[in-house]
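Novice: Below: a set of structures, written as C-alpha cells.
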Structure P
Amino acid sequence: MYELMIDKVSAAGYEQYEISNFSKPGFESRHNTKYWTLDPVYGFGVSAHSFDGSQRYANERDTAKYVSMIENNGSAEVMREDIYIASEFVFLGLRMESGVDLVEYELRFEVDLAAKYRAELDHMHNAGMIEIDESCLRLTRKGKLFSNEVFAVFV
C-alpha cells in the first residue's frame, strides 16, 4: 500500500521529501523539517513538545491538569529526556529524501560513520536498502519499507 501511495501521489505531481511526507515542489513543511534537521523547537501550552538541542521535553496533555500544574508548580512539564544526538542525526537524516550528509556527520561528531559501520552498510547496500557514496547515505525505495531495520543499526 505504501508503494502504491508513492506511485499515486508522485503521478499527481507531489515529491517525497521525507519518508512519510510529500508536497508540491517548494511547499515542503518548514515546521516539520526543523524536527528532522535537529533545529531547536520550543513549544508552549497544553501537550506542547520542545527540543533544545540536547533534550526533548513535553507538557501535560490534559487541559485541567496543565492549568493546575502551572498554578501549583509554575511548570506543566511531564517528560524530559536526553537525546543521543549522533544517533538521532542518522535516524532523522535517513527519514529525509536527501539522506544523511556524511561529511557534516564527521565534522559534527568527529567520527567517520561509513568506516564505523562498514560491515553493516555493506550488508544493507547489498540487500538494496541503502545507497551510499563518499558524501551521502540514504534509503532506497526498498529501504523505506524496511526503515526500522536500517534505523536499528544506528541506535
Structure Q
Amino acid sequence: MKFPMTKEEYEMLKNELNRLKTTERKRVIDAIAEARAHGDLSENAEYDAAKEEQGLLEARIRELESKLANAEIIEPQKVKSDKVSFGATVTVVDGDTGEEKVYKIVGEYIYDLEKGEIPYTSPIAQALIGHSAGDWVEVRTSQGIKEFEIVKVEYK
C-alpha cells in the first residue's frame, strides 16, 4: 500500500526516524540498564516502564520505516487534474448554511485544521476525492450527513 505525502512530510518523517533510532533508542537502552542495576526485576517498576517504552519506541520505528518505504511523493503544483486528489485545494459550499470553506488535502502527519488542511484519510477528504467542481458530495459526520458542493479544485 502506497502512502501519499509531500517531500516536506517525507523529510520530517525521515528526521523523526533518525532521531528515534539514534537518540531515543540509546536513551531507552540506558534506562533499561539503569533499572536492571536496581536488582530484582520482578518487582521493578522502573524496569517495567522502560521495557514498555522500548516496545512503543520500536513499534513507532517499524511504522515509520514502513511508511517511508512505501511513500509516494506527490508535488501538488505538478498535478494536472480537475478531480480532487491528494494535494488539492478545494473550495466547497455547505449545502445547509451556504458558507464557503476551503480545504487543502495533505498527509496524515502535517495537517493543520486551523489552516483548513485536512489529512487525506479524513471523512471530508475521502468524500471529496475523485470529484470535480460542480459535484455534490455527502460527508458522514458525528452530527449526521452534511452536503457540500465543490466550487473549485486547484493544485498549488
Structure R
Amino acid sequence: MPQSLSAVYIHLIFSTKERYPYLQDENLQRSLHAHLGEVSKRLSCPPIRVGGVEDHVHILARFGRTITQAEWVKELKRVSNDWLKTEGGLRHFQWQAGYADFSVSASDLEKVKRYIENQKEHHRRIGFQDEVRTLLKEYSIEWDERYLWD
C-alpha cells in the first residue's frame, strides 16, 4: 500500500497536581479546552472533544501517525502548563505527572463525546479517583493504588 492511513481514537485523561481545583472558573476552563484542542491539532491529533472540570481534563482525539502517545501528552501538558501560568494567571499551576489513555472504537465515539460533554453532571455523582478506577477496570488495566495518585 503506497499510502499510510490510520483511524485510531484515544480518550486521554489527566489531572491537576494533587487534583487541586485550579480550573474552577468556567471561562478559564473553556479557554483551556480550546487551547488544548489547538495544541492537539498542531500535533496532528485532531481533537474530537475536549472537556473536564475544575481538577482534570478529558481529550478525545484521532491519534496522529507521526507522534507517540508519550510525546503527545508531554507536549499537551507542557504547552498548557505554560499557558495557564501566563494567560490564566495561575503562577503555581502544575499538572500531575501521569495520565491515563484508552482506545476508543469508531462505533463508541458518540458515547465518549457525550461522556466528556457531561462531565459536570457526571462528577456530581462520582469523584475523579473513582472515575479513573472505573475506566481502568473497564479496560482491564492492572494498577497499584500507591502509585496512581500524586
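Novice: Could you tell me which structure in P, Q, R was used to calculate P(r) over Cα pairs in 5 Å bins from 0, in percent as 2, 9, 14, 15, 12, 10, 9, 8, 7, 6, 4, 3, 1, 0? Mind dumping the intermediate values first?
Specialist: Working: P: 2, 8, 15, 16, 16, 14, 12, 8, 5, 3, 1, 0; Q: 2, 9, 14, 15, 12, 10, 9, 8, 7, 6, 4, 3, 1, 0; R: 2, 9, 19, 23, 21, 16, 7, 2, 1, 1.
This value belongs to structure Q.
Novice: If you don't mind, another one. Quick check on the output: 16 is relative contact order in percent (Cα under 8 Å, 6 or more apart), derived from one of P, Q, R. Which one produced it?
Specialist: Numbers: P: 16; Q: 23; R: 31.
Answer for the origin of the read-out: P.
Novice: Match the computed value 1.0 of distance in nm of label points 7 Å out along Cα→Cβ at positions 47 and 87 to one of the structures P, Q, R, and report its label. All intermediate terms of the calculation are to be shown ahead of the outcome.
Specialist: Working: P: 2.8; Q: 5.2; R: 1.0.
Considering all the candidates, the number was obtained from R.
Novice: Consider the structures P, Q, R: one of them gives 5.8 for distance in nm of label points 7 Å out along Cα→Cβ at positions 7 and 39 as calculated from the coordinates. Say which. If you can, show how the numbers build up before the last one.
Specialist: Numbers: P: 3.6; Q: 5.8; R: 2.9.
Checking each candidate, the match is Q.
Read the figures in this text as sums done on the coordinates, not as results from a lab. Computed from a predicted structure; not experimentally measured. Cβ atoms are built from the backbone, for glycine too; each structure is taken alone.
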